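What follows is calculated from the coordinates using simple rules that are stated; it is not laboratory data. Since the model is a prediction, treat every value here as computed from it, not as a measurement. Cβ atoms are built from the backbone, for glycine too; each structure is taken alone.
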Structure P
Amino acid sequence: MNKNNNMICDLETGVCGVVGEEDMEIIDFNQPKTTVDLYYVTDPICSHCWALEPVLRRFVEQYSHYFNFHTVMGGLLEKWHDGPIDPANGIYKPADVAGHWREVGKHYRMPIDGSLMIDNPVQSSFPPSRVYKIIQKHHGEEKAFEYLRRAREALFAFNKNIGEESVLVEIVNEMGLDGEVIVKEADEQTGHNLLNEDFVLTRKLGARGFPTIIMVNEENKGVKIVGGRPLENYVTGLKQVLNVEELQLKQQPSLSNLLKKEKLLFSKEIEVMYDVEKSDLTNFIGKELSPTSYQVKELLGELYFTTTTK
C-alpha cells in the first residue's frame, strides 16, 4: 500500500496515481459572460468549409464559452445553368468542380474524391441545406451540425451524391433520426421557408462567399473573416469584438472522447486539435487510444480513424 496520501483517480483515464506538486493550482470559477454572436455562413457542398473543419472544431471546443454559435445556410448552388458558376476557380459546369475539389483536399489535407461531379454530379446544394434546417428546427443546433458533418463526409470523402433524397435519408437514419420524415418535410413549404430565412440573414450579414465567420458583440459591432484561415485569425477576431487582450481557453477533450463523439476523424483534424506534428501522429495515437477502440484506414493518401466503441 502506498503511504503517500496525495493520490488521485484521473477522470479521463480511470487510472489512480500520486498527485504531483504541479497539480495544485489557482482556478477561477467566474465564467466569462457570453456577449458575442458568431455566425458561420456555409453550405453543405462548400469544399473550403470542409477544409476549415479542423480549425473550426478546435476554435469551438476551446472558445465557445465566449459566443453563441449560429450556423447559416448560404445557398452556394441552386442549379447548374449555361453561364459561369464560379469563374474565379474556372468552374462553368459540374465536371470542372472535380479538379478544384481535389486541389483543395490535397492542399488542406482533408481528402476530397470529387469524381462524382463527373459521373453523377450534385445538381443543387439546396436539398441538403433544407434538411439541415428541418433537423435544426426539431432537434437543435448540435444535432443539425452533426448532420452537416455526416453529409460532408458522405460527399467529399466517400463520393455520395447528397443532392439525392435516398442518400439524405440514409445519412439521417444513421444519426438515429427518421430520414424519410425529415427529408419529406424538408421538401415541403416549411423547408423552403426556413432556408429562405437563412438566405435573408446571409445577405443582411454581408456574406458573399463561404466560409464566412462573423462575430458581433452587444454593441452590434463585429468582425467578418472570409475564407478558411488559421486558428489565430479567429482568436484575434474574438479578442477584438470582446475588446480584451487575453482569453481563457477551455482544455481540449481527450482524443478518446473526441473520437467517440465525432465517430470519424482525419489525421489533419487530430494534428490541429492537439498540436501534433504529422510525423508524431502514430506515437500520439498509441498513447491516447487503446488498440481495440479504433480502426485506421487510408483515403487519398491520408489516414482517418473511426471509433469501435458506442
Structure Q
Amino acid sequence: MPETEPVNWAIALHGGADATPSRNYAHVKTHMTALLKTVSAKLEAGESALDVAEFAVAELEACGHHIAGKGASPNQNGVWELDAAIMHGPDRKAGAVCALVGFKSPVKVARSVMAGIPVLLSGKGAADFAAAHDHERVPDPHAYYEPSVKEAPPPNTAGHGTVGAVVRDRHGALVAATSTGGLLNKTPGRVGDSPIIGSGTWADENTAISCTGEGEYFMRTAAAASVAARIRYGGQTLEEAVEAVISEVGTLGGKGGLISVDRHGHIALPYNSSGLKRASATSAGHFKVKVFD
C-alpha cells in the first residue's frame, strides 16, 4: 500500500476470516473503528509497538465480537481452551500460550511469558503460570463467555474468528500479536496456528504478520515465517510475499487470510475466504475498516 508521505507508524487489526455475507457486521465495524482511533492516537503519542499490539488484541478479546476471548466457543467437552502469541521483531522475543483454561486475556498471559525463558506454555502449565502472575481469572465460564457464533458446525470444520494486530511504531519496531478460541466445536487439546511462532504469528526487523483461518493449513505452510523469508531471502515486496503465501494455503485447500506490515509502514491484508474483518491506519492519513471488498 504505497503512501504519498513518509510513514512514522502503521497498524493493522483483524477479527478473523469467518465473515459471511449473510451476517450483519455493523457492530464489528463500529468497535473496530473506535479501537483503531484509540490505537492510532497511542502510536502518534509515541507508545511502543509492543504495548499497542497487546492492548489492541486484549480489547478485541474483551469485546465478544470474535471467536477469541469473551466471544470464544467451547470445545466438544464444553471447555474453553484459548491460544495466543505475541512477538517483538527487534530482538525476536516471543511469548505464547495454548489450551489455556480459566483466564480472560490470553494475549496478556503470552506477554508475561515473553518476559521469561519459555516461548510457549500449554494447558495446566500455562494456567499455573497465569495464576502465579495474577492474571484475571474467569470464575464462571458459562456466565462470562458469550460465543459470537452459536451455530455448531461439524467437528473441526469452519468457524474461525481469530483476532490479531501488527504494528510498526515511531522507532521502527515491528510487533505481531494473535489470539483465538480456535475452530468451533474443536477436538479437546486441538491447537492451531495462532500460538505457533512462525505459523500464525511472526515479527522480525522487516515485517510483522498475524494469520487467521483454518490453522492446520497455515501450520503446514509455516505461513507467517514464510512471508518473512520471502522478503528476507527472496527479495520480494510485502505484497508479493503475502499473496504467494495465501495462494499456497489455498492450493492445499485452506481458507483464511493475514494482516501484515513491513519496516517501511506498508500494509497488506490478503485473504481467500469470503471476507476478512480488518482495519488499518498509518501516520500518513490512511484509515480504513472493512469486512468485504
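By the measure mean count of other Cβ atoms within 10 Å over residues 42-49, tell me the structure among P, Q with the highest figure.
Greatest value across P, Q: structure P.
Starting from the value -9000: which structure in P, Q was helix-only ellipticity at 222 nm (-39500 (n - 2.57) for each DSSP H run of 4 or more, over all residues; to 500) calculated from?
Q
Compute distance in nm of label points 7 Å out along Cα→Cβ at positions 82 and 194 for each of P, Q and report the one that scores greatest.
P
Where is relative contact order in percent (Cα under 8 Å, 6 or more apart) largest, in which of P, Q?
The maximum falls on structure Q.
Using the calculated result 17.0, 52 for Rg and Dmax of the Cα atoms in Å, pick out the matching structure from P, Q.
Working through the options, I get structure Q.
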